1. Between structures P, Q, where is FRET efficiency 1/(1 + (r/R0)^6) of positions 158 and 198 (r between Cβ atoms, R0 = 30 Å, to 0.05) highest?
2. Of the structures labelled P, Q, one was used to calculate helix-only ellipticity at 222 nm (-39500 (n - 2.57) for each DSSP H run of 4 or more, over all residues; to 500), giving -5500. Name it.
3. Output the label of whichever structure in P, Q has the greatest value of mean projected area of the Cα convex hull in nm².
4. With FRET efficiency 1/(1 + (r/R0)^6) of positions 62 and 414 (r between Cβ atoms, R0 = 41 Å, to 0.05) computed per structure, which member of P, Q shows the largest figure?
5. Who wins on mean count of other Cβ atoms within 10 Å over residues 286-293 among P, Q, i.e. which is largest?
6. Figure out for me which of the structures P, Q the number 17.6 belongs to, where mean count of other Cβ atoms within 10 Å over residues 190-197 was derived from the coordinates.
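Any read-out appearing in this document is the output of simple, stated calculations on the displayed coordinates, not a laboratory observation. Quantities reported herein were computed from a predicted structural model and do not represent experimental measurements. Cβ atoms are built from the backbone, for glycine too; each structure is taken alone.
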Structure P
Amino acid sequence: MALTKRKCGFSVPFSLIFLMLALGGSWAQVKPEGPAPSAQSNPSAESVPLAESKEQRDARMEWWREARFGMFIHWGVYSVPAGVYDGKDIGWLGEWIMNSGKIPIARYKQYAKDFNPVKYDPEAWVTMAKDAGMKYIIITAKHHDGFALFDSAVTDWDTVDATPYGKDLLEPLAKACKKHGMKLGFYYSQAQDWTHPGGATSRGKHWDPTHEGSMDDYIKNIAVPQVKELLTKYGDVCVLWWDTPENMNKARAEQFLPLLKLQPQMIVNNRLGGGFKGDTETPEQTIPANGYSDGRDWETCMTINNTWGFKSKDTNFKSTQTLIRNLIDIASKGGNYLLNVGPTSEGLIPQPEIDRLKEIGKWLKVNGEAIYATGPNPFKDVKKAASTQAENPGRKPQVVWDWRATTRLKPDGSGKIYVHIFQWPAEGKFSITSSYKAKLAKAYLLTDPQTTLKSEVVADNEMTTFSIELPTTAPDPIASVLCLEVNP
């Protein structure tokens, strides 16, 4: 029988609020609601001066902007039912089964007795991520079911007290990340919590009357103390990844802000709620057509199959081609790719996910120069190249080549442009026409930098066309990288 832990509050004078993370916008999907805590009087975010210059922020964001590729891990008790409740397949996402299946709290907590990840090998997870070319890991320290993967002093609904495994899962992962030079961040569901009384519930009212309670008490006694635990027990935390700010008004959100001072170099996303903008936009399962024109840092999070948490019957895994081209597409628009894995209750990452990560890593070992620390596509107004019947007898006209581009350019405009070619041109020539102007010093394939390719540049007052003659066969069937060395 688990020991019941004493719930303890935590408070910090608001004068210590650390707003160096440039918070102050709104999350498009949030409509703040609910009463403000009556026991507190918090000044508005606007009344607190920002403590971070643009140069300081750029320095804090530098590693993240260079990383481009990270691993998301959704893991918890939901991996036990794995999408099935009372013999029935429960639709939607694996980690949402408690909500989707309207499982009573007492019944759901029984799953913890079968959560025994004896095959968990954090060293293997970290080396797998590293071999895949990933530069950081974000793991769900607590998802919406309220279950914590760490030993929390404010609840016994955690892996130490509620499971036969009986150990903190984050501590060995933090040690393995430090050992291998991998940055580690935490996902934390600050608003939704379907087991602790008062936690928010989306998609309708909570289905279990034992969940009724004060959200303000939940924030004060569970969420804020647990975030403090995460930011003080595991060394450097690179990212704090909030999620679904249901009912998070400004006063509630502000209670988390003093904690940010505990990790002053940490990056936070835009999902805290209460009108706080954070550092990064977080498109989910989608890639913005043109990135973010306002210059906001952004990160697409995406699953390898359809679900985040393990779901035994979800075998709809994306192909390696799709995943690599997604990474390229995101990098070409200035974003990061946070790709998810969903371990089982035994602590194993599904083999199809392992296989795809290995294949991505193999591609990045050859082409990583064209992904890491790169800037977005410089060809902003490309005229799509079309072949004609006269030029290509027997071929269909209007052939458009599929490609993306990333850059490593110095302030003076010199440097490299990497053209990722998805569809190898049968005509043996690749051309780009746009308003981008530069002198082409050299063209070569990243797989063969010693061989200079024949090229031609034709420019007028408005447009410039770069044409490069290519070998007959593509170096890579998924994406071949053409490097253009340019000068202003």
Structure Q
Amino acid sequence: MDYNGKENTVLTYEKTVSNGDVDATTCAYSDYNSDVKITNQLEFADINSYGFDVTYLSRSDWDATWTGALTGLTATNQMISDFANGATASDSVVGDEIASVKNGVDYNSKATNHKFKDLYGKEYDDPIWDEIISQLSLEEICLTVAVRNSEGLASIEMPMFMQFDGPAGIYSTYITDKPEYALFTVMYNMNTVLASAFNKELALEEGKMFGNDGLWTAYQSVWGPGCDTHRTPFSGRNAEYYSEDGVLAYYSGREFSKGAMLYGLSTGPKHLAFNDQETNRGGVATFTNEQAARELYLLAFEGPLADGDSLDTMVGKNRLGCYYIGAIPQLIQNIMRGEWNYKGKIVSDSTAGGYADGRASVISGLTQMDTADVRPYYEDSLSPSAISSDPVLFAAMKDAVHHNLYLWSRTSLMNGLNSGRYVTILPWYMKLIISLDVIFGIIAAGSAVTVVLLSCKVREEK
């Protein structure tokens, strides 16, 4: 394809059935959740839904669809109202289960006594999850969701969990009883360099190195890699993001996530999604259409979250259309949880200023607020008193805790807790060293015996 675009060079694919008709069934359902039919979810993000007539750039005809800079667009009254509302969530989004939720549940009366270690290897739908969440105090539920790190959950003997923000490495020091080895962790080349190699195996190996660093620093999750798209060469966070190509980012992020999880470290791709710029990123409104969203921008996150092993992800600070990105159930509940079958944690970007509405975000599917300050959420919209008097929020908070605990139960946080069972694993080089020690030991012993026998023979001859 050249600058002007040539429609006959645009690759198209049409799946047909045996009689030649278009197969409208196979591709209509999710590859990751076969019961979920794929339908448009993001029509509200199209600026034309507000009455404008904007032409979107198309590969099939660059010249006709490149209209230059957009000028003269003024926010409509409906857009201003949506900006102020901040979320597409409503109480009805949570579903019919709300009717069974009771106000003021007595958490001092516990029917079970599970421990965090009992979650080892449990599937997401196992009944144990509801039981163990019912053992938590209201304060523990709120701390698990309303702040970034907690000191653990005493009621279920869950240790403190650790998560780090940064795709270039875990910014910490190795934990060891030998001071000479207490070195600062490795800092890696940025994701753009890795993607430039077009090498899935290399991405897997870098993930393994991250994972190993996680073991030596006691971190269980890292918020990275960056999976947003290079819209221009000048975005302030481009170095953290893989590429302008969603397919390249899909495979790079997927393999990286698999490598890290081999060592019990979950990756958390960020900033989901459509984080196109750093200037004014806290609230900037990004508009797109459904096709571009799915083929380009979301594809990079689909790799690690749907097809890889990531069980954590961080949303951006931006808006999609007129709504805060972390409070859009069409994206979080319908695409991520539904189509992608994603079971893990979803954390906001830094919210120390209270930018994100806590209640709307959690009801929409966000599971943790990225702040160490208890005031914006734990002492306000996501406080124990707030959730105990709000059955809709209460159900959403329990669901958020479920996703968060599911993540931690599959990381190195579980190491040493599983029913008191310890497994010693020797790497190949240790096995080689031990084998060589045995061989050389046998040779040394044989040599000693030979020397003794020869000495005795010499004495007899004398």
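1. Once FRET efficiency 1/(1 + (r/R0)^6) of positions 158 and 198 (r between Cβ atoms, R0 = 30 Å, to 0.05) is tallied for P, Q, the winner is P.
2. Label of the source structure: P.
3. Q
4. For this comparison of FRET efficiency 1/(1 + (r/R0)^6) of positions 62 and 414 (r between Cβ atoms, R0 = 41 Å, to 0.05), the top structure is P.
5. Q
6. Considering all the candidates, the number was obtained from Q.
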